[in-house]
Structure I
Amino acid sequence: MNEEEIEEIRQKLLLLRLDLQEQEVIGKEMNATVELDQAKVGRLSRMDALQGQQLALESARRRRHQLLKVEGALRRIESDEYGNCYICDEEIDARRLTFDPTNTRCVGCVDQ
């Protein structure tokens with residue numbers, strides 16, 4: 001990959017990181033404690049609230065995982081290691097990195 005392509009991917013990663021961080025702030029509002037007082041909230045409403053809370057927790061977990069992958073890709077760009085497979089050290093196809101810039105393995109090594 002040339003410097004221009006890497007810079008384009010770096011910008012994409014920076015925007016993705018910003019978006020994930022903004023979503024994390026919004027997601028924290030969804031993780032509020034569920035009210036279990038039956039006098040205030042009906043049984044089905046509580047069940048729905050608990051389900052919504054669990055979905056929000058899983059979404060937060062996935063966002064944090066994606067954020068770690070983005071941070072890793074940005075570190076690899078800064079250290080000039082970006083674009084090489086962790087397993088075989090061959091160059092990862094640019095189309096694969098354009099689709100998901102956090103990829104760390106080439107197509108041949110993904111199945112291993």
Structure II
Amino acid sequence: MSASFTAPRRLWWLGAGFVVWCSALVVLYALHAIGCAFAWSSGALRLGLAAVLLAHLIVIGWMWRKQAAVRANPDLGESSIFLHEVVLWTLVAAFVAAVLAFAPSLLLTACV
């Protein structure tokens with residue numbers, strides 16, 4: 001039986017999208033807290049939060065585009081093809097999760 005393995009460096013892509021999602025969560029909350037603490041105007045705070053969210057969405061989109069452009073090597077076996085598809089769908093899930101979790105917060109009252 002011939003065993004073929006996927007390179008371990010490809011496995012980190014499984015969590016890469018959600019690492020960026022976590023980064024967005026931390027930066028958005030920090031920026032919101034700083035903006036409220038220093039009494040920034042509501043417009044400036046929303047603009048800053050939107051810019052941070054957009055930057056994180058661009059990073060996740062870039063990672064998805066980069067992975068979609070690379071084709072799985074069928075010589076490495078079915079597990080390599082499966083991993084490639086899972087990575088693509090994980091990046092899509094991270095993008096959708098970021099939009100659903102963070103975009104509505106831009107519509108709420110900035111500081112109470």
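Out of I, II, which structure matches 10.7 when Kirkwood radius over Cα pairs in Å, for residues 14-53 alone is calculated? All intermediate terms of the calculation are to be shown ahead of the outcome.
Numbers: I: 11.8; II: 10.7.
Only structure II yields this read-out.
Out of I, II, which structure matches 1.0 when distance in nm of label points 7 Å out along Cα→Cβ at positions 22 and 70 is calculated? Provide the component values of the computation, followed by the final result.
Details: I: 1.0; II: 2.1.
The correct label is I.
Given a computed value of 18.3, 67 for Rg and Dmax of the Cα atoms in Å, which structure among I, II does it belong to? Structure II accounts for this read-out.
Could you figure out which one of I, II the value 42 for relative contact order in percent (Cα under 8 Å, 6 or more apart) was computed from? Walk me through the numbers before you get to the answer.
Numbers: I: 26; II: 42.
Computed on structure II.
Of structures I, II, the largest value of distance in nm of label points 7 Å out along Cα→Cβ at positions 78 and 102 belongs to II. When helix-only ellipticity at 222 nm (-39500 (n - 2.57) for each DSSP H run of 4 or more, over all residues; to 500) is computed across structures I, II, the figure -22500 traces back to I.
Taken together, the values in this text are just the output of simple stated rules run on the coordinates, not laboratory data. Nothing here was measured: the structure is a model prediction, and the numbers come from that model. Cβ atoms are built from the backbone, for glycine too; each structure is taken alone.
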